[in-house]
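**Student:** These are the structures, in C-alpha cells.
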Structure P
Amino acid sequence: MAVPVPEALIRFIQGGAAFIVAGHEEPDGDCVCSQLVLASVLRRLGKRAVPCSAGPFKRSEIKPFIPRFMPCPEGDERAGMRVLVVDCSIRERTGNLPLEGLPAAVIDHHASGDPWGEAVFLDPRAPSVTAMILRLMEALGMEPSAEEAELLLLGLCTDTGFFRHVEGGAPESFEAAAKLTAAGANPKKVFAAINGGKTLNSRLLLGTVLAKTRAYYGGALLLSSESREDSLRFGQESRGSDMIYQLLQSVEGVEAMVLIRQENEEECSLGFRSLDRIDVASIAETFGGGGHRNAAGAKTRGTIGPLEERVAAAFAPWFSGKER
C-alpha cells in the first residue's frame, strides 16, 4: 500500500513563501524531473521556487534541462527560504549546495539513508519519486499539466527501466503511467529521450567495458570496470550504465552485477544491481553508499583492482557454498 502524503509536508509547503528545490549530485531522470515538477507546483501555488543541482548532468536525456536549473541562493538571498530535497535521504549526496541552517523537508523512495528535516515523505515501495510527486499534487488538489505529466513519466520510466523492474503486486507504476498519459504525456517520446541520442563513442565504450567483465561464484556475480584511460579515450559524455546492466542481466545464471569506475586517481564509483534475492543496498552501505534492494551505488577510495576483490568478497555471504 502506498504511503500517504504526510500532513506535515503539506503544512511545510503551505507555510513557506520561497523554496530551494534540491536533489542529489550526479542526478538521474527521476531526480531532475521531480525537482522541475515540484518547482512548477510551487509556482502554481504562488510561491518562489529555485531548482538547484550540484550536477554534473551526465545522462543525455536530462541535458536539455540544464538551463532550467539556477544557482543556489547564498547569504542574504536565502533569508526566509525553505528547502525541499527530492530523491535523496543523505545530506552529503546533495553535493556542494549551501543548504545548511534552512528548514528542510525530504521526499524520497530509497530504503537506505538518514532522512532529516521538519517533514519526511519516505516510501521505499514507490517506483519513483516522480510517482510520489504525483501523489503530492493530488493531495494538494492539483492535476499535472501536459508538460508536468511528461516530466513525471520520464522520471517514472527512468527508475523502472521502462517498467522492466516492476514486480507483481505493485500496480502504482502503471496506474501513474495511465494518469500521466491521460494528462498528455507521450510514452513514445519518453522512450526516445531515454534510449536515443547516443554517440558512437558511447557504444564503443560500452564494448570496452563489457570486454573487461569477470565472473565470480560460478557466474552468479559479474564485475566490470571502466578505467580513467577508458573515460579519457572515449570522453566523459560517452558514459552510460543502464545498457551495461541490461546486457549483463541477460547472461544465464547471473544474480548480481557490479560496475566499478575509476573517477580519479584516489576514488571509484560503484554501481550495484541484482535480479531478485540479493540486497545490494546492504552491500553498498559497507562501501559508504546505499540505494534500493536491487539497485544501489557508492563512492569509495581505492583503485579498480583491489576494489574488485573487496567487492567480490562482500558478496560471499550471498553465495555460500560457491567458490569465488
Structure Q
Amino acid sequence: MLPLAEYRFTYQAIDDVTLPPFAGSLWHGVFGRALKSQVCIAPDSRCEQCMLLHNCDYAYLFHGPRPPDSVLMRSYNTIPVPHIMRIKNREEEKIITAGKEFSVSMVLVGKSNKRIAAVIRAMLEVGMAGFGKKRAKARLVEVSQTGVEALTKLIMSQGKMHHNPQPAMAHLPPMPNQLRMIFVTPYKQSANKEKNHNFDLKKMVMAIVRRVSLLKYFYTGEMLEEDFKQLKEKAEMVTPIAVKMNWCKQKRYSARAQKSLDTSGWLGSMDLPLTDIEQFWPYLYLGQWLHLGKNSSMGFGRYELVVIKERHIAGQL
C-alpha cells in the first residue's frame, strides 16, 4: 500500500569515530545539516520565509512543509517527513577505530526516492564534515538498496552510480495467529504530554494506521481507502496476551537548540493475537520500516515483529 526503499550507507572511518547509544538523533542531525549546507540559498533565514519552500530538497526531505493545496492536516504547517533513520540500539556507546567500516540505514517513502542524489551528496558530506566534537571523519564507500526487497542492490561505490533505485511495495507475508512486537528504540506517543507516561495500546495501533495514511497521501498523492471508524472500533478489541514494556529515560543533545532534549520512551515487547483484528496486519508489518511516535524520523519508535507459537506465550514474558 506504500512504496518505499531502504538504503544502507557504508563508511570507512578515517579517524576513530565515537557513536553514542541511540545514535539515530546524531545521524539525523548531521544529515540535515549537510543537506541544508548544500542546497539552501538563504541559510540565515527561516524555511517558512523562503520563496523556494516547496521546491527545496532540504525543506521537502527534512523540514516537511505542508503543501498549500493539501486536504489533510490543514491546521498544521508541517507534515511527517519522508525519511526515517534506521538503527538498532541494543548496544551502548561504541568506538569505530580508524580503517574499520560502519553503516547506517535510511528509509525513503514514495516520491522522495526521486531525490536520492541529493541524499547521497549530503551523506558524502556527513562523513567528511566529521562526527562529534572532535569532528572525526569517515569516507562514504558504498550505498546499497536493502530492506523491503529480497535482494540487495548496489547503488553507488567508488564514487560511481551503478543502478537507479526503485522503491517497492513491501511483500506482505501470510498473517500469523500471534506475534511478538519488540521495540528496539524508545517509543513515545507523539501527543503524549502526561507525566505518568501511560502506555495506550489502542492509540498505538491507530497511530500506525494514521502514519501510513499520511505518508501515502503526501508522498504518493493517493488517499488511503479505509473505513477509519470501523478500524477504531476494531482497535478497541486489541488485547495483548503478555506485556513487558519499561519506560527508558533518555536524552539527546541538540546542537541547534544548544541543550539536552528528552527522548525517553517505551522499550520492551508485547505478544498480540491477530484473530478478529486481521485488518491491522498490513499496517503492523509496514510499520517496521516507518517507525512510530515522537522523533520517528530520528530512528525512535522502531519495532520488529517476530512470529510466535502458542506454547511460547503461555506465561508472562
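Just so it is clear, none of the values below were taken in a lab; they were calculated from the coordinates. As the structure is a computational prediction, the values presented were derived from the model and not from experiment. Cβ atoms are built from the backbone, for glycine too; each structure is taken alone.
**Student:** Comparing Cα Rg over 2.2 N^0.38 Å, for residues 97-280 alone across P, Q, which is largest?
**Tutor:** When Cα Rg over 2.2 N^0.38 Å, for residues 97-280 alone is computed for each of P, Q, structure Q gives the biggest number.
**Student:** Something else: A value of -7000 was computed for helix-only ellipticity at 222 nm (-39500 (n - 2.57) for each DSSP H run of 4 or more, over all residues; to 500); which of P, Q is the source structure?
**Tutor:** Q
**Student:** Of structures P, Q, which gives 13 when relative contact order in percent (Cα under 8 Å, 6 or more apart) is computed from the coordinates?
**Tutor:** P
**Student:** Still on this structure, I have one more. Comparing P, Q, where is FRET efficiency 1/(1 + (r/R0)^6) of positions 9 and 161 (r between Cβ atoms, R0 = 25 Å, to 0.05) highest?
**Tutor:** Largest calculated value belongs to Q.
**Student:** Which of the displayed structures (P, Q) returns the greatest value of distance in nm of label points 7 Å out along Cα→Cβ at positions 33 and 65 on calculation?
**Tutor:** Looking at the calculated values, the largest one is Q.
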